[in-house]
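What follows are several structures.
Nothing in this text is a laboratory measurement; each read-out follows from the coordinates by a stated rule. Remember, predicted model here, so these are calculated numbers, not experimental data. Cβ atoms are built from the backbone, for glycine too; each structure is taken alone.
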Structure P
């Protein structure tokens with residue numbers, strides 16, 4: 001039995017490694033199916049104005065609920081900070097207040113970024 005030149009063997013292995021695996025094809029098919037389903041649903045929704053209005057209304061309600069959730073979180077954070085600061089010893093209150101303000105400023109900025 002004749003041995004294959006190692007250089008040729010390495011080249012063949014390298015070439016085979018560059019070929020796409022079957023997983024790529026399955027993923028592509030899944031993406032195509034998603035696109036077909038989206039297209040089908042868009043046609044159905046656009047052909048039914050009442051359904052479209054219901055979707056818009058529910059989306060508005062969802063956004064309002066999210067905004068209320070963020071507002072409630074901000075109120076709870078404010079209450080928690082107030083309790084923490086009022087419980088702190090007098091000598092630490094100013095430092096605690098500064099720490100709380102910087103922490104919540106970062107949290108509020110993060111919440112705002114998530115909503116945009």
Structure Q
């Protein structure tokens with residue numbers, strides 16, 4: 001696993017995607033800290049990594065990154081860790097459009113070409 005709190009290149013993400021899934025990189029975003037962790041087989045492992053480092057559960061959201069894709073296809077909002085009825089998130093996605101935008105903004109800040 002790798003904590004990304006500064007920058008990661010698209011090339012690095014492509015290399016990570018080839019190691020586990022071939023075309024995607026699982027990531028968990030901490031929306032309060034503006035960071036993410038990448039490169040694990042499960043979002044739950046990345047979530048635990050961040051929780052162990054002081055992140056709060058309510059701030060963590062799972063996504064998949066597709067380094068070979070562009071635009072809306074680059075980020076997929078799909079993770080079991082996102083199922084949070086107590087936060088009004090009833091799907092594996094991210095139901096709140098403002099929260100999705102915040103996640104997209106963090107990813108765009110951290111991933112460079």
Structure R
């Protein structure tokens with residue numbers, strides 16, 4: 001049912017936790033299913049120098065949070081804004097239709113965090 005990539009990110013999450021004194025901190029909730037994704041990030045010289053996530057919810061929500069941090073680590077703010085939900089879904093190995101909300105949660109959290117950062 002889940003791809004090997006998705007299961008790997010769930011079982012071995014990357015960049016889990018919080019950043020102390022981040023440049024941005026957001027928590028997005030999906031009221032329909034109860035999933036919660038928190039992102040904290042730090043920007044240095046216009047690049048995302050550090051990003052961490054915390055997730056509560058389904059396996060895909062946790063995996064998408066983990067993969068998202070890998071996708072945007074070291075990117076410029078503009079490059080991070082260009083990350084699309086379809087790219088996340090493709091790199092996680094696809095999502096079952098019932099789990100597609102996890103990719104929306106991750107991208108919504110990223111967009112909200114990027115809006116907090118002063119360029």
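Values as computed for the structure displayed
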item: Top of P, Q, R by distance in nm of label points 7 Å out along Cα→Cβ at positions 16 and 104, largest first; result: P
item: Answer label among P, Q, R for the case where mean projected area of the Cα convex hull in nm², for residues 40-87 alone, calculated from the coordinates, equals 4.0; result: Q
item: Distance in nm of label points 7 Å out along Cα→Cβ at positions 64 and 96 - highest-scoring structure of P, Q, R; result: P
item: Source structure (of P, Q, R) for helix-only ellipticity at 222 nm (-39500 (n - 2.57) for each DSSP H run of 4 or more, over all residues; to 500), computed value -12500; result: R
